[in-house]
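These notes open a run of structures that come right after.
Please treat every number below as a calculation from the coordinates, not as lab data. Remember, predicted model here, so these are calculated numbers, not experimental data. Cβ atoms are built from the backbone, for glycine too; each structure is taken alone.
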Structure 1
Amino acid sequence: MHRSWLAYVLLVACAAPEVALPEAESARVLPEPATDEAPRDDANLHDAACMRCHVEAARSWEGSAHHSAFTNEIFQAEWAPRRQAACVRCHAPLADAEAPQGDATLNGISCAVCHVREGSVLASHASPDAPHPITVDDTLSTSTACAGCHDFTFASVAPTPYAKAEMLQGTMREWHEVQERGTCQHCHMAEGSHAMPGARDATLLSHALHVEALAHVVHGHTEVTLTLTSLAGHAVPTGDMFRRLQVEAWPVNREAARVSTTLMRHFERRDGALHQVRDERVPAQAPREVSLTLPRTRRVAWRITWQALDPRLAEAHWIPDEDAARVVAEGVVEVR
């Protein structure tokens, strides 16, 4: 894909849309973050005020991807050339979407975005000592609370080259495919932490996949087969349509003979729009088998790497490797 075209379609992917959930999850969707809901005139409900009392939550949030949702380099690389207002609705919901600036952009998805509605603080349980109004809403502790910014179609960000009915992000739908599933909070807010780790967290990412590796000789070559199973409760990778896994293998001590493949979503033009024709990611509910052919050898090294976006685009924007990619799993297998 030509780099300028890739940059354009990446811009499309960052926008924040309406979400239509399966009926069982649609009844209590939280109000979508909007600028006019920000508690600008009530000092007790400002983010800074939240942090004075909720010290532990604030400290963990400060290191989170929610905090840097607008300022992180990957989002900026995708957003800055066109500055689409729709993207700001999820990446800095309390900012002016047409001219985002100031603390609302620096704080990204802040306390008020998720916890303030109509002058009251949303909470999953009551607190009689709170110095502000509280609205108890059990939805806040369910996956429904996350859906608005993590599950949507291209129709929400039209016009784009993509068919409107195609999913831009589909994490909630993937989650619904899993029969025995926890909530988003089970993994991403363990013990109430607001660090909200995701794919950029090495520990969480290392638990996202189970990998079985086998290698044997076939017609004078070595064939290595990796069976990848999602343990995440959704597809791996999930989220942005350009997230991908690079799967590579090479004979031990012969890295020049390395071979690789990329697991991602593929689109082709049909009837005037781009439609998804293949999804090679590791699905939520079934294993994905990947086979690679190498020169004959006795031992094979393999590695699986999560990539936030096409490595060429990351390089063009000088995005550090540690931000653009993470090793999910790696190992060595003996050839049978």
Structure 2
Amino acid sequence: MLSDNFHAVHREALFIDMHYDAPFSVESRREKGEKNVLARLFLPSWEKGGVKASFLIVGGDSDVHPQTLASTLRRAEQVLLDFEESNSKVVQVTNAKELEQAWQKNQFGGFLALEGGMPLEGSLENLRILFRYGIRSIQVTHNRRNQIADGVGEACTGGGLTTFGKKVIRRMNELGIIIDLSHLSEAGFWSIIECTDAPIIVSHSNSKSICNHVRNLTDKQLEAVAKNGGVVGINFFPPFVDSQNPTIEHVLNHIDHFKLIMGIDHIGIGTDFFDFMREHVVENVLSKDQVYANQEFNLIKGLEGMVELPYLTKGLIERGYSVGEINKILGQNTLNLIRKVVGT
């Protein structure tokens, strides 16, 4: 049976994680004198989990990210130095061709990204600087408001894109930077859908029909992403999976619903695992942000971390997904979007 060979199916897939905060640990450890952090501490889990590439967050709007241009470039520089120390085990990738080449050479591909637009500091020139550093995906906001738009924590204002925000979207389209709508207010979501000329991603969000959380997407939003040609990354952050006792079956329910509403070509994975900085995140983000108020943060039973990711493939096989469909979900859909937006 195919389910008996799920490890092989998973291992052979190009698994691209659309959201991971490892650079937080890279910078903090390198400041203490450690070297080669990604290859030493993260690569073993990536390999056990079958992950071949990841969007690595080097800046943004939340309190775990650098929020200025200078501090973002500093973290990005620390990550680039760490790549150099990895003996080519972990490498920077900036387009689809480089990502595929890294996969073929058994190298892990690091695709630099932002989780919020505060590092732009209101300047389109800074967007160009970030592009030159290899940043190829920018999430418009975190939960709060910035100079581009309102996050979900500001949804009561009804605010969408600012005038500057519209200029940013147009410039990102011109440069070939992926626009990420996770954490964005619904008004902002619709503003960008209307004005972008390129497919977008929602890197780490789930279905509001399955789990009614403000960070998840309505069916109408999912339909709009599919029409746009975009990809939504299934998120493993527990409160977005189930409000009480999340399990791997709940994750699979979200995938089933995505397939029903959007079709198989618009599903990706954005794990958002943060076990390596859990204490800092709980203390400095989750406990202070109303978006996460009064919520439990239990681990997902059966999918507690990177090393359990093959069991997601097992679950998909057991629900009748073909190998081709699984390959699309794990990374081919994301690779195709990178090729369309960023190029080869």
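If we compute relative contact order in percent (Cα under 8 Å, 6 or more apart) for structures 1, 2, which one ends up with the highest value?
Sorting by relative contact order in percent (Cα under 8 Å, 6 or more apart) in descending order puts 2 first.
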Worksheet, complete the sentence: Taking mean count of other Cβ atoms within 10 Å over residues 117-124 for each of 1, 2, the highest value is that of structure 2
Worksheet item: For Kirkwood radius over Cα pairs in Å, which of the structures 1, 2 scores highest?
Response: 1
Worksheet item: Suppose you compute helix-only ellipticity at 222 nm (-39500 (n - 2.57) for each DSSP H run of 4 or more, over all residues; to 500) for every structure in 1, 2: which one lands on -5500?
Response: 1
Worksheet item: Here FRET efficiency 1/(1 + (r/R0)^6) of positions 61 and 109 (r between Cβ atoms, R0 = 30 Å, to 0.05) has been calculated and equals 0.75, so which of 1, 2 was it run on?
Response: 2
Worksheet item: Given a computed value of 18.5 for mean count of other Cβ atoms within 10 Å over residues 189-196, which structure among 1, 2 does it belong to?
Response: 2
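For which of the structures 1, 2 does the calculation of distance in nm of label points 7 Å out along Cα→Cβ at positions 53 and 101 return 1.2?
Of the structures listed, the value fits 2.
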